[in-house]
Structure I
């Protein structure tokens, strides 16, 4: 099952992310290596936000990613949403 994880970031995201960016990217790369995360990236215009695409058996894998993410733990993410995604073409 595919899931899309959406993050909304604080306004000062660019100024605050440096302290946590390496750990955030390391967690994403580990999820990619495990085959859970398929694609991720930030939107390039304000408001700052991001989308991450997971292909996993259970949504709890995505929830665990969120709980462990330094961006979430340190208040850079103001809101996050996980949505099941029915892929019709591709994948």
Structure II
């Protein structure tokens, strides 16, 4: 399942507008006799590429922190993997 969190627009070095859509991904995993939610991130650029990284954390507060960082800094799909590697 995916839930749209935000859309941000910025301008690249050439002055072209770029629009990014940020999504929270939610997968359910069975652990013993329990089901847990495992959260990830998906960033899609309008008319461009997109990147999805599922199963980053099971903590709702941590994924909220990560999504806030991504949205506030207008991170695009190309930078997603590097930001998550640094964040972890």
Structure III
């Protein structure tokens, strides 16, 4: 059976001829997206690991799209955490 468009893209970025659903791969990423919900979690985990930089800051996009405008103090703290990154 042929691959879907998504499978073809993933296979190409993983250097594989074929991928299938459920398969774990390591792929070279063009862009990594984080938002105001997921990024603070990742940032705090990186802080725990004492990691000072990301794999390639030119390939990271952090988008504030859930909590803008901030609905409360906690959402403002999440956005502030992301905006203060200086990778």
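None of the figures in this text is laboratory data; all of them are computed from the coordinates on show. Bear in mind the structure is a predicted one, so any value in this text is a computation, not a measurement. Cβ atoms are built from the backbone, for glycine too; each structure is taken alone.
Numerical summary
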| item | result |
| --- | --- |
| Computed -1.35 for log10 I(q)/I(0) by the Debye sum over Cα atoms at q = 0.26 Å⁻¹ - originating structure among I, II, III | II |
| If mean count of other Cβ atoms within 10 Å over residues 1-8 is computed and equals 10.2, the structure in I, II, III | III |
| Identity of the structure behind 3.8 (criterion: distance in nm of label points 7 Å out along Cα→Cβ at positions 17 and 41, calculated), options I, II, III | III |
| Which entry (I, II, III) yields the derived value 50 for relative contact order in percent (Cα under 8 Å, 6 or more apart) | I |
